[in-house]
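Colleague: Quick heads-up: structures coming right below.
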Structure I
Amino acid sequence: MGVPLFDTSTPVAGLRAQFDAAIARVLDSGRYILGPEVSAFESEFASHCGARHAVGVANGTDAITIALRAMGVGPGDEVIVPSFTFYASAEAIPPTGATPVFCDVDPRTFCVTAETVRAALSPRTKAVLAVHLFGNLAPVAEIEALGVPVLEDAAQAAGSLGPDGRRPGALGSAATFSFFPSKNLACFGDGGIVTTDDERIAEAARTLRFHGSHDKVTYELLGYNSRLDELQAALLRVQLPHLDAWSDGRRAAARHYEQAGLGELVELPLATDGSRPAWHLYVVSHPQVERLEAALAAAGVGCKAYYRTPVHRQAPMRRWAEGVELPGTEQAARAHLAIPMSPVLTREQAEQVVSAARAAVVA
């Protein structure tokens, strides 16, 4: 049997009755927008992250735009963002009126560092968008020490742990999450959230998500129609109590790969100092990655290259990337490959993946 890149169904297979009850609860209430389920999930998720506030929005991309605006980012400002990331991390910046400024990553961790951010700083820098890529945690405290606010893009990092057990969502000035169906904590559709300890940022985010209004009568800002809906919030509430166990399963899957000898064949992802990633994707590197990809696919092993073309070389972003040189990004883009990862990946499946990789690399 093959090994899928994702297994999103097995972890939730035993929750069907709870999902049905949650849906029925929403239908019985007749409340579908910004009702009790959203309020409860916001409170529960904020508590999980260790943040004071959480503001549910329609998706993770809106979360970034809304969070940046709530932090005061606007026309004339610059926001530093890595180029080795999902396109939305940078795409969400221009709608604020600000300019994305691309910085490099460490190709071993796939995350920005204080050094790569420092190289991109200017007097116009208003914020740094630190992406916790693949579940690994960017060094937020080191970046904040440069004197610039940090917005965590934690879309792929729900369940990860940082220094002293602190969680993404409470490491910077604010953070954003996506609940896209493949994420560590997932909707059955789209959804996102902004977390922060700052009451001012939280209140601005609440206003911005609702057309720039508090009361649907008086409009203070040009806002958005971007709200996490009641059904998705109810389904997320069922899953949130299981997130830590699922995250432990992801870390166990990484250990299975290590114990099966994968590190002898490819370069394994390196956790940043003090972090315990709940690997959303398990991304390895190899100089002959196309050969590895072909062999895994032929053996029925799910694999995928996510960011072969970095964001700064995508056509709509080139206007902001003239003269930009990002050697770590280019290395990561050229050599990376995601292999199967899920909370329920077994030792036997890991050994099957390693066996297929060994045939490709050693041959």
Structure II
Amino acid sequence: MNELKIIIAGGGTGGHIFPAIAVANALKKINPGIEILFVGANGKMEMEKVPMSGYKIKGIDIAGFNRSSMLKNWSLPFKLIKSFLQVRKIFRSFNPDAVFGVGGYSSFPVLKYAQQQGIPTFLHEANSFAGKSNMLLARKAKSVMVATDGMDKFFPGSVIVKTGNPVRTEIVNATVTREEAMEYFGLRVHKPTVVVIGGSLGAQSINAAISRSIERFADAGVQLIWQTGKGNLNSVDESVRKRKDVCITEFIAKMNYAYAAADLVVSRAGAIALAEICASGKPSILVPLPHAAEDHQRVNAMVLVDAGAAWLVEDKDAAKLLLEKILELGSNPQLLADFSKAAAGLFTPNADYAIAMQILQNTRKTNA
């Protein structure tokens, strides 16, 4: 009998892509013969990151709903129809036994088509406030894997399985020393170091606040590892990019090194970013994306804030408050230690394996 074939759908940001890859790796480790195909949106970062991880991916032409300009959504129905036709072709060629969706607008046509064909579907909801696509798809899903309690207000209780959020193995099982990390980033071992990650696409408010505060950080003896996000590096003054106490890059490829170097993390509040922060046991200052759907990043952030693992700075206040909060928290070793301990206590280990097992235990081979 042939091995199982599974499609993993979704993407758009690292917060969707890296957990999907983590689950794919877990599936392969449990069942090495399994065949996995990713489906993502053409032109998005999954089309680059997934092949780099050793998996095949097919792209579909789909776009998300634009909340800031309704006029830009006029072509969405046509793109949705086209994406369904592309999905049908992919399914006929690959013939999957199950489909796993990690969120992102590219997951909807894939999961919806699978459900129409009677193929078992599985969802993962990383956030504390569920996305619209997952809510629409949950009723016909075999399981909806979630990270937090109280998700029965979004999904039928009968399909909810609490697994936590998958985190990349190299972060969970990190063996990188601080010395190795500092050598990698070209920084000094004994200086306090702040890692700034506004997400894979960057965060304008965070970038602006950090950029205007460089001299204050230097005066305080603080080093920076700063991920500006794709396309934002050139907007930072060249004199800043040449500083020896700042390592600045569009994208940090080795986040396990970044966390090993960090005394404090400044971040948006995407669910997977927070899972990585907790897995690494790092204190953090969170600046939620204000325009995230249903304000879900604020909801995510408050889980850490309420647990005494992080401070929250509003996006609109970043220019005024972010520097002061970084310096205040960074100069309090006891508070940093308390935040670190609280963050580590929030991490759910082995979420990737829990999700993989849920998929495998509820999928039967149907191909001849």
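Colleague: The value 32, 24, 16 for Cα extents along the principal axes in Å, for residues 81-144 alone was derived from one model only; which of I, II is it?
Modeller: Working: I: 32, 24, 16; II: 36, 22, 15.
Answer for the origin of the read-out: I.
Colleague: Given structures I, II, which gives the highest value for FRET efficiency 1/(1 + (r/R0)^6) of positions 57 and 265 (r between Cβ atoms, R0 = 41 Å, to 0.05)? Each step should come with its number before you reach the end.
Modeller: On the way: I: 0.50; II: 0.90.
Of structures I, II, the maximum of FRET efficiency 1/(1 + (r/R0)^6) of positions 57 and 265 (r between Cβ atoms, R0 = 41 Å, to 0.05) occurs in II.
Colleague: In addition: If we compute mean count of other Cβ atoms within 10 Å over residues 185-192 for structures I, II, which one ends up with the highest value?
Modeller: Details: I: 20.9; II: 14.4.
Biggest value here belongs to I.
Colleague: I've got another one for you. Figure out for me which of the structures I, II the number 1.7 belongs to, where distance in nm of label points 7 Å out along Cα→Cβ at positions 249 and 273 was derived from the coordinates.
Modeller: II
Colleague: Out of I, II, which has the highest value for FRET efficiency 1/(1 + (r/R0)^6) of positions 89 and 329 (r between Cβ atoms, R0 = 25 Å, to 0.05)? Walk me through the intermediate numbers first.
Modeller: Working: I: 1.00; II: 0.00.
Once FRET efficiency 1/(1 + (r/R0)^6) of positions 89 and 329 (r between Cβ atoms, R0 = 25 Å, to 0.05) is tallied for I, II, the winner is I.
Colleague: For structures I, II, which has the highest computed value of relative contact order in percent (Cα under 8 Å, 6 or more apart)? Kindly include the intermediate steps, with their values, before the conclusion.
Modeller: Numbers: I: 23; II: 17.
Looking at the calculated values, the largest one is I.
We did not get these values from a lab; they are worked out from the coordinates using the rules stated. On a predicted model such as this, the values are computed, not experimentally measured, just so you know. Cβ atoms are built from the backbone, for glycine too; each structure is taken alone.
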